[in-house]
Every structure is written in structure tokens, then in C-alpha cells.
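Several structures are given next for inspection.
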Structure 1
Amino acid sequence: MPWRQTAEPYRVWISEIMLQQTQVATVIPYYERWMTQFPTVHTLATADLNTILKAWEGLGYYSRARNIHRAAQQIVEQHDGNLPNNLPDLLALPGIGPYTAGAIASIAFGLPAPVLDGNVIRVLSRLTDLPDDTTQTATKKQLWAMAAALVPAVRPGDFNQALMELGQRICQPTKTACHHCPVAAYCQAREHGTQLERPVRPPRKNTPHYDVAAGVITRADGKILITRRPLDGLLGGLWEFPGGKQETGETLPQTLVREIKEELDITITPGAKLIAIKHAYTHFRITLHTFAAHYTTGDIQHIGIIDHAWVTLDTIDQYAFAATDLAIIAHLRTAQT
């Protein structure tokens, strides 16, 4: 892993943010491209947000990219471009919580700060055969205390990374390699045969599903309308083919017409359906139904959007899109050829 080759604070920070809720194999090429494009905090702080989102495109959880940008600006303004070397100042940066602060402090600065991610929670829960719900605040405090008691003063960064890798490679969620585990002799869950029952979590709730309509809206010169989402909220700052969620009693073309009127104050004529894309977010799933459409009347207003552009398939790549819209673009290019 390229970020293991250095303890440079900026690189540790970026790798830890990218690795949140994302697999190592996915992160590696993004990390390498990022370090080429934004080699220092200063280059990151002065970059345009769309450029940053474009570099993050496809990595998901885009609030991470927005927070990295804001944090870089704060680091330049308040810390002369150097990541702070203490927990309180690290925690004051956007997007840095207790886990990330502990990782940076221990790996980059050698401070005996604990870390607690999903892997560490699983390891500690099994080592102690913890019967309590690990999503509850009191149990999390107990786990943080365990992690703090374990982290050594010497090479705390190596210890924390080893603990996380133990959970990633040996003490896995649905299977365990106890015969390879270096702490198997101390594991109470192994002794009691409860490894796969730990950590304890509440039953999963049913994930809601929504049907969403989007429009590839063209005008007389053949250019396509794209809009930019508000900076706050899901996929903030990204560009998209405009549309919205279907309401009860509507057909999908009716949804598209209504959403375009509400967000842009223009009228359109919906046409043929182009593609349907299924996508899962953290707390819900969608099917994105994409329609061809023609711009009819009205001057575009920025009501539910913060910007708009008329583009061609030759110029659209300069804008940052979420995965579903990238799939629409790929479909349009296939159809074009």
C-alpha cells in the first residue's frame, strides 16, 4: 500500500479519509493520482472544488472530498500549511473525527492515540467476547477505553495499523482464521465459540427504495443540460442530469416535468426512456429512470440547483458526476457510436 511507505502527515491524512468506507484496492489508484495532482496541502487548498470532486469522481461519499478541501484551506490559514500535531487541533478540522485524528496522530506524529474503526471494534469485541450492542454510545465508550489502554507509547502507529490489519485479514466479519491469529490464545470469543456472534449489532432495517426520473434535456443546437447540486446534502457540488424522486400517483415522465419546473422553472417535453440504473446508497436504494427530453420554454432559474451548463459529449468530461450519471454518459456515448 503506497501510503505505508511514508509517515508524512499530509499523505497519512489523505489515505485515511479515502479508506473510510472504501476498500484498499479501490483506493490505491485514486490515492496515487491524487498525490500527483495535489502533492501538497497548498495545492489542494487553492484548487477549485469542481477539480477536487472530479479527482474524487467514482470514489463515493463525496462529503469526504468537500471536507478535505475545507480542511486544507483551514490548515493553510491557521497552521501555515502543516497538519497540526495534536488531537484537539486535528479534531477541529472538517471531516476529521476521533478515529481519523487518532490514526494521523499515531502514524504521522508517533503519539499514543487509540483508533477505533470497524476492524478494531470487531477484534476487541471478540477478544473480550463483548455481549453489548456496539452501536450504543456506552459500548463505544467502553471500546475506546479498551483501545486507549492497549496502544503503546513505542511505535503506536505500527500497533494501530497492525490492529486494523488483523481485523481486515484474519478476524473478518463472516469468517475467521483463528489458527493464524497471533492473539488467539487470549480470545474469549474463540474460547466460547461465539466469534461470529461478535460484535453485537441490532437487526438491519429494511432499506427503502425510490424511483427517480432524470432527463437528458437537449435544446435546438443539440447541447445537453446539466445542473449542479447544492453543496450541502447528498452528492453536494456534483453535476447531474436533472430530475427527482417520483411521488405517489405520478408517472415517471410526469415526475420529470414537475421536478424540472420546480428546480429550474422551465418546461420540457419528455421523450423515450433511455436507460434504468439501479444504485444503492448507505440508507436507501434507487432506480434512476433516464428519459430523453427537449427544452421547450422558460429561462433557467437556480431554485433547487446552484449552477447549470449546456454541454456536448465532447466537453462533458470536465465536470464531476456521481456513478449513476457516469453510467448515463457511457450509455449516451455507446448510443452515439
Structure 2
Amino acid sequence: MARRAATSPSSPELDPRKATILEAVVVEHINTAQPVGSSSVAANAHLAVSPATVRSEMVSLEHEGYLAQPHTSAGRVPTDKGYRYFVDHLQSGVLGPVQQHQVHEFFANVRGEVEDVLEQTTSLLTQLTSYTSVVVGAGHSHATVLSVQLVNLDARHQLLVSIFSDGSVVKHSVMSTFDVNHEEVAEASRQLNALLIDTTLATTVQVPSRNDHVATLVREAASALHAVPPTTDGEQVFIGGSSKVAEVFEGVETVRKVLAILEQELLVVSLVQDILNQGMSVAIGSEHGFESLAACALIVAPVTIDGSPAGAVGLLGPTRMKYREAMAAAEAVSRELTRHFGGEEDRG
């Protein structure tokens, strides 16, 4: 599928009156999904000017690419450029009391391994916003080892259980070519903890070079844990609220295209990562580079662990999505995920 990198075009500043009119058109169109007329703007935008003056300014905004007129007799709707100006000048929103309570209760009670938490988080995001949610986990590359344990299944088969700082539990089989007893397995576990605690999958560790049973077990267990290079420790993608696509998008073909993209996990990861790499938090229409998502906007917020990128949360909706509320929800959930997995403290 042809695509280009996501970029955020900058728009020149509008004078205060045009900016107010553009904001009024965007807000009304988001709420009604209908073209907006000059009379409605004049009545609701608190402008001390006539509808004729508003109409003239709306024509000017159309010529400058911020508005479009779908039909000659209709009002006007925002373009991607109009939405971009609106989002770039949008004051940060906050969740309402009910939504704040939902987020608090969710993270106070959520349990399970990291994959379970991420999957449940998609449901939370969709409940907060009624949009399709995307949560990307970066695997265990940036997480540190909290503990490791060798469990003796039989004389030549041990199970290595590793617990990481992001809450994940990883299990590996370790097969020996010799018989080992419980005391040797216990000593190997002790040495593995001394060797691996506070390291990551990217850390190079110095394993013992001796040839006794314990040293050999330690080498084989450490090798099993680092068998997958951290650069290929693939992202995990969880998508919630796919059914919302049919509710918020107009047109069967648009719904079909959006659902087709959501079924391709690698494309979803690439889409989210490209937006973050461009330093963006919102990609509107063609900005994200996928032609088939031209009717969409995507809001993303990063998740970190110990200051390092560890995934992201996102919300996918139409370009006329409720940006202030959706951005507040994404930011709040990303902060709580960061805190839940032992990352940076909430800074406000």
C-alpha cells in the first residue's frame, strides 16, 4: 500500500475574528455533522458583526483552504487544514468527574500480565470516548528483570520463569544433557538472580565459564532468556471498539477501508510509530499518509517505562471527532499506564 511519512503542516496565524469563526464552524460541525451557515455562526460565536460580515469571512476562509462548501446552497464544513488549525490552537482539556473516576477505578483494580492490562485498556479508552482504540506495547525490550527462578520439572528439564518490571512474566524451557538435582537448580537460580536482576534484554551479562552442572545451567538459562534479540522483540497490538467504526463513519466504503486497515497489525503499529516519530499527537486526514484513512483522525499518546518509549495509546475516529475530550482521555490513560508499569511519575 502506497503511503508517505506523517507530517504536520503549519498554518499561518489567522486574525482573531477569522479564528473565532473557524472555531465556531468546527465545533458546530463536530456536534451536528451538518454544514454550518453564517447565520448560525453569527448567532452563537459572540461576534458583534452581522451575518453578512460572517459570510464574507467564511468565503475568505474557504479561499484560504480552511473551509469547504459541499453544495452551493449549503453552509460550510472544515477541511483537514481547518481541523489542523483548530487542534493546534486547542487548549488542553481535562476529563470530566465521571471519566476521571472510571480511569481511577480501572487502574486501581486492573490485574494480570502486561498483555492482559493492555487489552483491557482498549475497552477503557472506548468507554471513555466511543471511538475505536489502539494500544501498542513495545514488548519487553526496555523492561528490567525483577526476578528469575529455575523450576526443576525433571532431572533434565527445567523451566525458567522471569518477571520483568513492566509486569510481564516470561517462561522458557531449559533442557540439559545431564541429570541435575534440586540443590543444583536452587544454586543456579540464586546465581541467575545475582547475574540478571536490574538488567534488560539488551544487557550483555558475563556468564560463568566453568563446566560444572550449576555453571552450565546458568549459561543455558541466560542464553534462553536472551534468545530473542531486543531489536526484534515485536510490538503487541490491541484494538478495541472496532464496532464503533460503523457508528461514527458515514459511508459503507469508508467503514470497509478503516476495518481493513485495523485488521493489519503491522500497519497499525507503523501508523502509530510514524506519528510519534514526527513529534505529533494528532494526525488528521491525509497527514498520517494512508489514503484509505483520509476520512480519519488519529490521536496518540506515548507510554514510557523508566523514561524509555514502551508503546502508545491511540484513538481512531472521523476528522470531525471530539478532539478536546479524546486528547484528554488518551493523555490520561497513557500517564496511568506509565505509572502502572513502574515508569515516570505523573507530572501533572
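Upon calculation of distance in nm of label points 7 Å out along Cα→Cβ at positions 190 and 222 from the atomic coordinates, which of the structures 1, 2 produces 1.8? Among 1, 2, the structure yielding 1.8 for distance in nm of label points 7 Å out along Cα→Cβ at positions 190 and 222 is 2.
Supply the structure label, taken from 1, 2, corresponding to Cα extents along the principal axes in Å with the calculated value 71, 48, 37. Here the read-out was taken from 1.
Out of 1, 2, which structure matches 2.0 when distance in nm of label points 7 Å out along Cα→Cβ at positions 102 and 318 is calculated? Source structure for this number: 2. Which of 1, 2 yields 1.00 for FRET efficiency 1/(1 + (r/R0)^6) of positions 118 and 238 (r between Cβ atoms, R0 = 25 Å, to 0.05), as computed? Source structure for this number: 2. Starting from the value 20: which structure in 1, 2 was relative contact order in percent (Cα under 8 Å, 6 or more apart) calculated from? Here the read-out was taken from 2.
Any read-out appearing in this document is the output of simple, stated calculations on the displayed coordinates, not a laboratory observation. If you're wondering where the values come from, they're calculated on a predicted model, not measured in any experiment. Cβ atoms are built from the backbone, for glycine too; each structure is taken alone.
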